[in-house]
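Each structure below is given as structure tokens.
Nothing in this text is a laboratory measurement; each read-out follows from the coordinates by a stated rule. All of these numbers come straight from a predicted model, not from anything done at the bench. Cβ atoms are built from the backbone, for glycine too; each structure is taken alone.
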Structure P
Amino acid sequence: MDEKIKKNLFRRFQISNGIRRFFTGGGFVEIETPALVLSPGMEPHLSALEVFCTHTDGTRSKKYLHTSPEYCMKKLLGEGWERVFQICRVFRDGEISQTHQIEFTMLEWYRSQADYSKIMEDCEKLIAFLAQEILGVPKCTYRGMRIDLSPPFEKVTVAQAMRNYAGVEIDKNQDPTSLLREAKDKGYRFAPSEEYSFEDIFFKIFLEAVEPRLGNPRPTILYDYPSSMAALARLKPGNPNRAERFELYIAGLEMANAFSELNDPIEQRRRFEEEQHLRAHLGRPVYPVDEDLLQALAKMPPSAGIALGVDRLAMLFCDTPSIEEVIAFPFK
């Protein structure tokens, strides 16, 4: 094994140790949830790995390797757990690139009686704590960029970021036709024969003009996503066009995705069914609704949670552009 990889793996060990010290010191309980689940997550563009299990009576059932432990962790919130975290392996089929692996490591934590602003504070404190513990200072260098990791982080809304970096006004263009028209007027190119959703147009602009500019020279918390991208987040009180969701970016890397959690089972069922229809339209497998999750949401207090990529955190602290260089046995 290359000496650089060995050094990177030791740094991963330091990161995992630091994460556990940070959360246990903050009154969190580390828990474990199953990797084999009935419903792996409904996001239209995620693909889960199927597993067929043989029971003692010889019958077989289909399960999935989870794409996130989110559903199970919310079930624990519904049972009265208040602060929980988990570091686990998750699986997403078809995701292989410099920043993606089919099997990778996720950190998730959840707080009851909290919203996404409290998770923002957790992010700031966690990243600064790890940098101080591992690097000796709340700063790092990544691909030539000197990043200040000390709080407070930059906070910018999605609408502001699209306006500032792409010159596109999503508040004035909330349907695909008008957004596509403005995007083309700004010089973004789209194939004329294809049909584009609002999200398709948004992400083409975002990935090209916005994402590379986030998180430098300090981390960026990008918050308040359009309601159509709410996923499992609740909508902002008084503003149904926005969802209480944020993503954390450092040096152009997307590190984490967080929500003020939706705890309305009726609305969540509606979103799940909408995502099922979209998955079918896209020709993707349609996963079953997790009925136990919906029952848990009815009991879950106001809560907030986040998923943070441990591999990408290791990439940052090891100053490497490739996720393969921070994994002992990367998928090939």
Structure Q
Amino acid sequence: MLAIQALQAGGPEVLWPVDIPVPAPGPGEVLIRHKAIGLNFIDTYQRSGLYPVSYPAILGGEAAGIVEAVGEGVTRFSLGDRAAYGTGVAGAYAEAQVAPEGRCVRVPDDVSLETPAAALLKGMTAEFLLRRCHPLAAGETVLIHAAAGGVGQILTQWAKAIGATVIATAGGADKLALAKDLGADHGVDYRTEDVAARVREITAGRGVRVVYNGVGAATFDGSLASLAQRGLMVSYGNASGPAPPFAPLKLMAAGSVYITRPTLLHYVSTTEELDQSAAALFDVIRSGKVKITVGQTFALKDAAKAHEALEQRLTTGSTLLIP
């Protein structure tokens, strides 16, 4: 079967198509024949070496498809079931992959298989950020960076469904227009505007209770400066590079603010948490309050081109690789 392998740490050019055997599921595992594969920034971090892995490596941790075989002792799935995974599984850049049954979720019959491939990792990230890392309340004002991106689009819609006031940042007029279409109350171009100054203007000087920052270094200082006293910055991504080191006194100077650097895996560490997070995501999608946008698709063999587009900020919404 076709798989895409990162031969070593480096740029998109290190991604190379290879032919490998179809894996067989072991005890407690299922074999999923992929129909769609999700592309995420963490894939680029692993490819570049920012998050080191053992090379050569088949990247990817999110996909959806049909259960083609089950290993001994499997009880959660049967042959022909629709299944997806978005965390705790490696090697999704392939036509099929085995995964522990406890790391997979069942896809409801009224949800397309492209939806969890596009949204499971991003959507469960939005779920824990909004509902558990900082339980967002109606009436709160939130700053969401990169609101036109995959996680950002879901965060923006879900925050509005909760009843929050959303200040969205994006790069360029087209992406800001998209964020406004998704429900953002205010838009700020972080390429040309002083984000913190605009946030203070919008909030009559108070700042926001929480900032969701998936951009990393480029928006770190502006995020701190946008917080209200005792506000929280949730730094959950590194799209522009990792956030810089800082002295704890910087938090005091910003208003006794807090910062956390969470990861999804710690919020879905048990199968029960995984099922609950996925169920909340599927519910909000089926309600129509959150719509999943697949902005672009690439053939699996063109994974390197997909990485180039993602890193050059040429994508909107989610990106899929199609086997």
Structure R
Amino acid sequence: MNIIPTALAAVALSMALCANTIAQSFPSKPVRFIATSTAGGPLDIFTRLVASKMEERFKQPMVVESRPGAGGQIAATAVLSAPADGYTVLSSIDTTFTANPSLFKSMPFDPEKDFVPVSVLAKFGQMLVVPTDLPVRSVKDLVELSKKDTLNYGSAGNGLPSHLSMAYLQAVTGMRASHIPYKGNPPVLMALTTTEVQAAMVISTSVLAQARAGKMRMLAYSDVTRSEVAPDVPTMAEQGFEGFEVLFSYVMMVKAGTPQAVVDALHAAATEAVTSTDIRNKLRGVDTVPIALSQADSIAWLKRYRAKWDGVIKPMNIKTE
């Protein structure tokens, strides 16, 4: 009689039963979500929406805590200091795991080995905007103008989505412009209205009112499909830049070593939350699209954008300071 296969089968059955028990009992206490953004920011609001819906499913408190700074690394480090049991979850913009490895000389964690994704939950693009008195009506007009006149573009800060988007735009189109970083999105919009800067890429909903009032002109959207809140604005691809795509996402991560059954339970609850009708409608209002990727597809997303940003950040010598 061969004992080894029988023993292995018994171990596998025991592990399966254990995983099932964990999945059924999780969570048995409050779950803490640590967000990489400031309180009241888009990511914080998104996290609270999803967490409140997950709370309904789990019948346990979902507590959201904001720990901004260092490109999300402060929040990520806090998650790593907790046990790998799923009770401390990171809510982050994907740049913490995609752009940061190229932006920072060193990081306090390995973005590929120290975390596992629960899901890339939602995506959002950026809107290219210019002052209305700038004599351009298309992206090609802006590129041509940049080769004749000195242009500046603004961002919410070094290494942030608004900066990375414009850097990618320059890399793809050959646009020439100097970068002026500000502390947040509102100063960028003010700089546009005063023509201190001649272009910026920002979240579309932040410029809708100014665009409708005739203070700014929206030239192009960075996704391959048009913005839901500004469907009359063409994409970059529609203006001749085929394959142009700049997207960012909200991703839910847990510490590596978290039981897969717990990861699966979190994924199921987060997916149900972000795809619910009420949250989907709220996200549509801020031009954010739920996607709720599987764990495997989330890993692929992060890997693809890590390579994408590495191919922009290093050649263009983008710094965080």
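Couple of notes before you dig in:
- Structures P, Q, R, by mean count of other Cβ atoms within 10 Å over residues 68-75: label with the highest value: P
- Structure (P, Q, R) behind the derived value -12500 of helix-only ellipticity at 222 nm (-39500 (n - 2.57) for each DSSP H run of 4 or more, over all residues; to 500): R
- At a computed 1.57 (Cα Rg over 2.2 N^0.38 Å, for residues 228-307 alone), which of P, Q, R: Q
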